[in-house]
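So, here come the structures, one by one.
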Structure 1
Amino acid sequence: MNKEYDIIIVGAGPAGLTAAIYGRRANKKILVLEAMSYGGRIINAKEIENYPGISNISGFDYAQNLYDQAKALGTEILFERVDNIVDDINTKKVITNKGEYTSAAVIIANGINNKKINLPKEKEFTGKGISYCATCDGNFFKGKDVGVYGGGLTAIEDVIYLSNICNKVTLIYRGDNLYYKDKLSGINNIEIMYNSVITSLKGTDRLESVTINNEKELPLSGLFIAIGQSPDNKWLNDLVELDDSGYIIADEYGHTKTKGIYVAGDTRKKMYRQLTTAISDGTNACLTAIKEML
C-alpha cells in the first residue's frame, strides 16, 4: 500500500529528527525512514560537551532523548532502507526495501558513512575483529592487543579510549608527522607505527593479523578503522547536484536543484559538520519545506 505524508525524512540522525520535531509541531504528517539505527554517528560519542545549554551528556542519551521527543509528538519512524526517490513534480514517491510512500516534500538527512580501506576480507571480518567505532565495540577486546588505523583526531581519541580497556594499542599511521601526538604522551601501552599502510587482512573465521607495507605481519585481535567519513548519495541520481566528494550542493535553507527535495545535516556540502550545525540544518530544511507547501 502506498501511504501518503506531508514530509518524508530520510535519516534519523540529529538533523532528521530535528526536522521531524518541527514538522510535527506544525501539525504535518511526518514519516522518518532510517536504514540502520536512530541517532546517527552522535550515538557513539562518549560525551558531548559543546552543545549550548547542556554542559555534559553522552551521545547515546542525547540520541535517545531526541528520538523519544520525536516519537512523543506522533512522528512515524520506520526502519527501512530508501532505494530510490521518484519526482512527480508536486509529489515525491519514496521507494524502500519494504514499500512505497508518497509525500509533498522529502528531506534528505542520511548523514555520512565510515570510509573503508577496501581490502579483501574487510567486509567478511567486520564485526569479527574489524570495527569502525571504538566506543561501540572496545569492550569486546578487553585485555587484548588491538590496532587503530588512521592519524586524525578521531583515530587519536580511539587510541586513548582503547588504551584504558586493551592490553596494547598500536596506532598504524601512513604518515611520518602525527599532528596530535602530544595527546598520547604518558600512555605506556601505546605504540605508533609511522609510514605504515595495511596491505592485507589475515585470519580464518575472524581477524587474526594485518600485514604492514607488504612485509611485516602484526598480530591483532581487533582493528579499528578511523580514516574518515564519506557521503553515500549516488543513489539519488540526477535529483540533486553533488560536489566532487559526493556531498549534496544546497543553500542554507536546504534547497536542492529539485523542487520539493531538501537536504539537512552532514550529507550537505558545507564548511563545518557539528551537532549544532546538523540541528540548524534540520530546522531550516523543515521550516522551508512547510513554508513552500502552503
Structure 2
Amino acid sequence: MIPKMLSNWKVIVLSFLGATTFWFFSALGKDYNYRVKQSIKFVYNADSLVAVKPLPDFVDIDVSGVGWDLFKESFWFAEPVIFELDNPAAIRYLTRPSILPIISNQLDHYRINFLYTDTLYVNIDRKISKEVILTIDSTLISMDPDFRIVTPVALFPDTAVIYGPSSFIDTLSEDFEFTLEAEDIDKDFDRFVKLGLPDQFDIYSNPPTVNVKFGVDRFDELELSSTVELQNFPEDSSLYLGDSTVTIKFVVQRELKEEYFAEDFKVMVDLDLMNPADSMAPAIVVFHPEEVIEVEVIPDELKVIYDK
C-alpha cells in the first residue's frame, strides 16, 4: 500500500514541476515592461586621463522586451553599456538627450520606454606631473619628551615628481612639505617614508618613498635661580622691582651636560619695556651658554614698584 502511495506522489510532483516549467518558459516568451538599473562603463585613455570623482555605474531605465531577455538582465551578468567620450576632460555632465541614443543603440533587443536618469555627472581630468622640492618641518616631528633632534634632517632624494589630475597638481607649489607618521621618536631615524599623498584619483610620486635621516639624543631639563639686572631704572631707586629673583629653566643635551651657575645666564628687565597699565615689565634672557636650548624664565614678567 505504501509503495503505491509514494508512486502516486512522485507522479503528482513530476506533473506539477512539468506544468510549472512549461508555464515559466511560456511566460518568458511574452513581452513585458520592466524597470532596470542598466550597468554602464566609461571608456577613456587611462594613461593620460584620470577620474577625480567616482563615475556613475548605472542608468535607471524602463524597457519593454521579451521576458527571457529581461530575466537574463535581472539575474545574470549583463554586459555594460559603453560610453566613449571624445574629449573627457572638457565634459562635466551628460544629459538625457545625449544619454538616450547611446543606451538605445547598444540595447537594441529592448524598446526604451523612459529614461529615469536625467544627468550623468563626470569629472575626468588630464593626468599631468610636476617636479617638487621636498621639505620637512622638523618642529612637527613627534619626539619622545626626553629626546631632541641633534643633526640636520636629510632627505634622499630631495626632489620628486608627483603625478595626478591637473586639478590637484596645479595646486602644488615648488616646495612640497610632508610630515612623518612616526611618533615618540627616541633613537636615530633612518627610514623610507611616503609623501602622504591622497590615496585616490591615481595620485602617486616617483620615487614613491624618500629616505629620511636625522640623529637624536637624550636631553635633560635643568633649572636654577638668578637675580635679574636692571636697565634704564633711575639711580635714586624711586622705581624698583617687587621681586628681582627668577627661575631659569633650560634643556641641555646629556652628553654636553655640565654644572651650570647663575652667572652663566643673564636676565634683564628694561624699564622702557614696562606696561604702564599694570606696571609689569618682561624678564628677558639676553645671554646663556650656547649649548642650552628652550630657555624659559619664570615668572616672565616682574612688577615695578614706585617708591612713594
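Read-outs: derived from the displayed coordinates by stated rules, not from any lab. Just so we're clear, the structure is a prediction, and the values are computed from it rather than from any experiment. Cβ atoms are built from the backbone, for glycine too; each structure is taken alone.
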Inset, instruction - Using FRET efficiency 1/(1 + (r/R0)^6) of positions 50 and 170 (r between Cβ atoms, R0 = 30 Å, to 0.05) as the calculated read-out, with 1.00 as its value, let me know the right label among 1, 2. - result: 2
Inset, instruction - Work out the source of 20.0 here, i.e. which of 1, 2 gives that when mean count of other Cβ atoms within 10 Å over residues 34-41 is computed. - result: 1
Inset, instruction - For relative contact order in percent (Cα under 8 Å, 6 or more apart), find whichever of 1, 2 sits highest and give me its label. - result: 1
Inset, instruction - Identify the structure, out of 1, 2, from whose coordinates FRET efficiency 1/(1 + (r/R0)^6) of positions 210 and 242 (r between Cβ atoms, R0 = 41 Å, to 0.05) was calculated to give 0.15. - result: 2
Legend entry - distance in nm of label points 7 Å out along Cα→Cβ at positions 98 and 234 from the coordinates reads 8.4; which among 1, 2: 2
Legend entry - Computed 80, 27, 23 for semi-axes √(5λ) of the Cα gyration tensor in Å - originating structure among 1, 2: 2
